[in-house]
1. When you work out FRET efficiency 1/(1 + (r/R0)^6) of positions 199 and 271 (r between Cβ atoms, R0 = 25 Å, to 0.05) for each of the structures I, II, which one comes out largest?
2. If we compute distance in nm of label points 7 Å out along Cα→Cβ at positions 431 and 447 for structures I, II, which one ends up with the highest value?
3. For structures I, II, calculate relative contact order in percent (Cα under 8 Å, 6 or more apart) and state which one comes out highest.
4. Identify the structure, out of I, II, from whose coordinates distance in nm of label points 7 Å out along Cα→Cβ at positions 287 and 399 was calculated to give 2.7.
5. Thinking only about Kirkwood radius over Cα pairs in Å, for residues 231-422 alone, which of I, II has the largest value?
6. Can you spot which of I, II the value 17, 41, 34, 8, 0 was calculated from, given it is P(r) over Cα pairs in 10 Å bins from 0, in percent, for residues 247-318 alone?
Structure I
Amino acid sequence: MSWAESPIGVHAQRWSTLPGTRKVLFVVHTVTSANRLLDLVPLFDSDLRVQLVFTCPQASAITGGVTDCFTELGVLAVPWEQALATEFDLAITANHSGKLHEIRAPVMIVSHGGGYSKNSGDKQTYGLSAPWLLREGRVVADALVLSHTEQLDRLAAAVPEALPSAVVAGDPTLDRIRVSRPLRERYREALGAQPDQRLVVVSSTWSSRSLFGSWPDLFRQLLAELPMDDYRVAAILHPHVWFGNGPHQIRLWLADCVRAGLVLVPPLEGWGAALIAADLVIGDIGATTAYGTALDLPVVLAAYPEDDVAAGSCVDVLGMSAPRLDPDRSLRAQVERALSSFVPGELQKVADLISSYPDEASARLRARAYELLGLPEPDRGVLVPPLRLEPSTKDEVLACFVTADLARYPADVFSGRLLTAPVLDDPHLVVHAEHPDRALRSAADIVFCHGEAHAATLFDDLSCLSAAVVHSGSRTPGAAGPAPMARRARVRRPRSRSAPRPARPGPRSRAHRR
């Protein structure tokens, strides 16, 4: 990786197109860290004042896949040496190792799992103990992000000098999972789960004490015992498993299972979508298993190394609450019992420990990030993009204003119209169900989606007046050509509107008066 000449470097002023931007450095140690940090990238959505730069400090045991991740995402990546030699306005990371104290910028550290739930080799909590938080007696983080107040209590007991830097902000990953729940049927379809099949998701963290490390034949045994017409099995493996052994080796080890129907969920972002699609989660002490409780799913533990779990964390409570999978008994009988005997809400005490501020993490994180940047926050709403099983390749307008003559104007940039632009006559706001701005979706007159199963759930989360299903062969509201034709639409008056509607671009809109 060569040193960059733009937008940082000694010649940056000459080569940069927008030289006056504030520079934010994302320090990505591993693909696991990338999963969490990508949830924070939308904090800077559409802000021309901010330039993102990425780097990998090569300070973790398993850094494989990070460079490929940078390439796939198309981010500006620079060598760690250049990152340390450059002044930034903010640095964000999800790890504590490496020379973070040498970064020339305020440092924000977030956890890369469900809170701080694991002990390191010395049985001190990773991320909430002195060896990880202090360098030469000084607190490294200017903002240490916690997801729940219980972590604040543990921090106060372990490293009280770090309390002034602590920020309880909630969990951005949980918020993306919550906002993606209406897409359950789409995720199930992508994973090959038929409507009459139960989807069993098996999740493993890394190490020899993990589910895959201690019970590697579990996938084969489940596939052998569960009737394939009634069940589908998906595997979520920690990125350290993928890149510590190599994706080729993982696929080779599980080749017979894949031929038998096992779905291998991709290691970057796909795991959250698979959880939403699941009917049952079999897991271990990994964060993915705990997130299953936030979806009110039945959870069964197939491995639980207690010494690795931080006392008082959500995973600690999970270990005291969830049933265990017995390798000496019929797996099918145990799966069926877990599904039939589960009582909704029985693991709520675990879910409640994941985040103190559900649905608020992005707003709280953006406020702190811009405070450290010394910039006012953008006046647009903070975004929480739905999860995707695969990177999106569609360039489609997801929200637009539609007038009576079927002229359409993209809503995301409507505020950029000149004051002398024609005023829209009685416009209607049409928004795709997967638009990342919940406020815009909630203000819509019509929400459209692809797939009738998805439309059936829209009214559970949104207060739109109508929902339209766009079928294959018809134009979507963001595509070129005539307005979309929906074969079926549901119309229902909203129960209530919890979010205020934004100013409409009609004659009374102050922003568009002449």
Structure II
Amino acid sequence: MRRIINQIFCFFCLLLIAACKGETETDGKKVFNINLDQNVTSLDPAFARNQNAIWMINQIFNGLVQVDTALNTIPCIAKTWQMSGDGLTYTFNLRDDVYFQDDPLFKDGKGRKVVAEDFAYSFYRLIDPKVASSGGWIFSDKIKDANSFKALNDSTFQITLLKPFPAFMELLTAQYCSVVPKEVVEHYGKDFRNHPVGTGPFKFKYLKEDEILVLLKNENYWEKDGETRLPYLDAVKVTFISDKQSAFMNFIKKDLDFFNSVDGSYRDDIMTKSGKMTSKYRGKFQLIKGPYLCTEYVGILVDTTNALVKNSPLRFKKVRQAINYAIDKPKLIKYLRNSVGTPATAGFIPRGMPGFDSTRVKGYDYQPALAAKLLAEAGYPNGKGMPEVMLSTSTTYKDLIEFIQAELNTLGIKVKVDVTPNASLRDLMAKNEVNFFRGSWIADYPDGENFLSVFYAKNKVPFGPNYTGYFNKEFDKLFEQSYFENDAKKRYELYYKMDNMVMEHASIVPILYDQSVTMLQNNISGYPINALSLMILKRVKKK
């Protein structure tokens, strides 16, 4: 209790200090209160590698482009752009009214105008080995060197690629691609992570690791809603309570304005099995569900040159297809997840992705009779003669995997569940050293290429995410062809073909397309739900 009081006292001291400086006042100001269950690892865009960091970085920084709620790429600091006919050169025309947030390192402490050279510097940071950015993959295989980023003049920025990449504009919406001021970054060095200066709707004020983060309204923010300068909120206050049950109780007490995700420990208290709010809380707060670009799946290693596969019954396609048909996905989602998620009965590309079409990609629904028939055709009638298989998972997903174990046991497939620490399982997957495993794939950017890349031969481990060892020359040909197709609808046609190929081969068992669950107090409006689960606070209002 003393710690909480100290946090609150500290926060209001900060606001009072700010008021003395003419930045804000304590009376009548709108503060948006949220909790994150883990500390923000960095506020430097070059290290925007997890959701908490991405959420906060998105408040402080801007990039060339951004996404709307439908995940369309729309202007941000770049007001317009052109692409060359060969798909290699992108030229961006920048706004002339965007300024970095005020900081003592700027002349007279006033933020200076953003120019094209700032983007050249910011983007090179991602591939600079001295920085060692976790976002190096954004550009590392797409550009030649630092000269691929050019400031033609203060308001014109140009990028030249080595090869076409149709999803490039979507890729540039990632928070890694935010603009940063060179003089501030170089002054603080690695400590820029704790002294961020950007162009976004909120400016950094205070951070105490594992306790509190305070962002204040950027009074000079360039973006408007009609004639009104954004943002509407005066401050964002973030606490870091790791226990989700405790944090949820703070939300119920209205100490928090926002709460994200429904943990298993209190899921039944909030939601019925059909996914509705329980009568206990009905009307007390807003509960909003929406698509989240994440596919939960079970992967099967299929590279027959791998010793794990050579004698495994999972090397037979009909066994893998039988597994796909044997799982009652709607039942799993209803009883284990309170109907959060939708059954993954199309392809690997999830619902909510631009171009998703369940009528064009044929996956697997629950057909136990067909599963039994396929298993028999594979030489294992009712599982007879089939050796036990081991299915690896982490503790968090043990209940989900035990459900799948029971479904496969009913079919006659004997499954042993192996519970492995999350980091260890990821390491095994990244080396093709696990034969049958639970995984998930979350979109880095809103294009189906991001999901199909998991099956591209050149993305084999340990350098890429082809965890199932799926190698198909026809798939690779279509994948590479898609890079030269700038017409989105024609590119989606290629995606449908590739997704169908992956489904037919059945090296993957898609279980569900995830959904985000967002809870807001009734006095909050303007919070946009999007399938990237990206937090955007600039238009949020608090009554």
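Any read-out appearing in this document is the output of simple, stated calculations on the displayed coordinates, not a laboratory observation. All values derive from a computational prediction rather than experimental measurement. Cβ atoms are built from the backbone, for glycine too; each structure is taken alone.
1. I
2. II
3. Evaluating relative contact order in percent (Cα under 8 Å, 6 or more apart) on every structure, the highest lands on II.
4. I
5. Greatest value across I, II: structure I.
6. Label of the source structure: I.
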